[in-house]
Structure formats: C-alpha cells, structure tokens
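Following are the structures in question.
Just so you know, all these numbers are worked out from the coordinates, no wet-lab data involved. What you see is a predicted model, and the numbers here were worked out from it, not measured in a lab. Cβ atoms are built from the backbone, for glycine too; each structure is taken alone.
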Structure 1
Amino acid sequence: MKSILAITLMLLTISACKKEGTGGKATITGHIKHHEVHIPEAEVFIKYGATELPGTSASDYDDQSVASPGDGHYEFEGLNKGDYYVYSTGYDSTISEIVLGGTPVKIKKKSEIIEIDIPVTE
C-alpha cells in the first residue's frame, strides 16, 4: 500500500511540473529590427527549451508567427516559465537584402511580459 501511495505522489509531482511551451500566462513580444529599421512581415519562430540557435529551418522550431506589416511587431502568448529561442528572417527593403537573426529569452515568472527586439542582420 505504501508503494502505491509513493508512486501516486511521485506521478502527481511530475505532472504538476510544467515545462517550456504553451499553457502558461507569460508573453514574449517585441519588434524585428535591422540597425533600428523595423522589418515588417518578417517570419518569427520560437523554440521551447532552447538557449542557442536550434537551426534556420522552420522545422527546427515549435511555433511560428508573422510580424505585423507596419512596424515588425511580433508576439508569442500563453507561455510557461523557462528557456526559449526566438529567431526571425525577413526582408529589409532599405538595402534590398534578406536579414535574419535570433536571441535567447528566459521567462522567470508565471505571468511576465518580456519585451525584446530581435536583432537581424544580412
């Protein structure tokens, strides 16, 4: 009987731990920028549980979005605490070049809003 109780308690403890990903109340938001120029309609990707660039293919990421047409604003909502890597690729019309880049993000609180611009370069 004690072993069943111990196993049940252990399973409840494990299931109560939430990992990186969706299901939380935190948000990562910001703008895609190339030398302070906003990059509209850039593709934005997020990898859960990552602190380094996981790759440059869409299949390397867990979710994606498109930055707004006007000011290159992006947002990922409903995230849990943990580590994330946000990556973007877009087109800078001022130099007629494709630009790309990313940054690691750490969410430390359940309900925090992290504002971070993604720096991209050619």
Structure 2
Amino acid sequence: MGVWYGYENSKHIYPSKTKGCVCVISTGEGYGDFDIGVLSNGVITTSRGGVLFKEGNYLGSGLLRDGKFVENNGEIPFHSPRPLEPLTKLLGNIFESPDKSQVSQQFKDAGCISSRPFINGGK
C-alpha cells in the first residue's frame, strides 16, 4: 500500500474491503485511471493484465499477455512509497473531469478504502 512516484507518474495502491484485493489508481499530468488488483505472493496482478511487484525500495510494473511479459516500465522506476492520502485529496490532483468522476465511482463500487484497514480490531 502507499503512493509510489516515478517522474510525472504515480501509482496509488489502496486496500479493499475484499480480502486479497487492492485498488490501483495511476495518475500523471492531470489524468487518473483506476484498476483493481489481486495480491498474491507479494505480486499484484490487475484486471487489465498489469503486474506490480516490489523490488527493494522500487515498484516494478509490467504487462502480461497470455502469461508472458510483453511490456515493462523500465523507463519509469516507481520509488519509495509514501503514505496514502484520502481519495478526495488525490481527486483534487486529477484535472480531467471524466477521469475524476470515473475514478471516484469505480473506487466506491470496488469497495476500496482510503486508509489502512484495522487488523483484528487493532490499530
């Protein structure tokens, strides 16, 4: 979880109310895009075939097609996660109106939450 930055782009990884799922919002230069991912063995696989994996203080990403890597983000190293910000603050950085309303609705529909969930009733 957290916000990973790379050049003009970032990946915001939020928890979901659904066990094993995360919500990924990609932003950059005023746009925003939503995707849902499944976390398994430390790797997030998104509904669009994207793969996110942590390597040290960096977040790597790639695209799978038929089980094979077809693209990666070699030019955009996402680094050093920062704490998540509330969705309302993130939406303030998205200037494209259709993106803003679509990301907001998809976030709610997918059961995403803007903060880390409490585990076993603890903090």
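One of 1, 2 was used to calculate Cα Rg over 2.2 N^0.38 Å, giving 1.31; which?
Going label by label, the one that fits is 1.
For relative contact order in percent (Cα under 8 Å, 6 or more apart), the calculated result is 33, so let me know which of 1, 2 that is. Walk me through the intermediate numbers first.
Details: 1: 33; 2: 28.
Computed on structure 1.
Going by distance in nm of label points 7 Å out along Cα→Cβ at positions 67 and 91, which of structures 1, 2 comes out largest? Intermediate values should be presented prior to the final figure.
On the way: 1: 1.4; 2: 4.1.
Checked 1, 2; max of distance in nm of label points 7 Å out along Cα→Cβ at positions 67 and 91 sits with 2.
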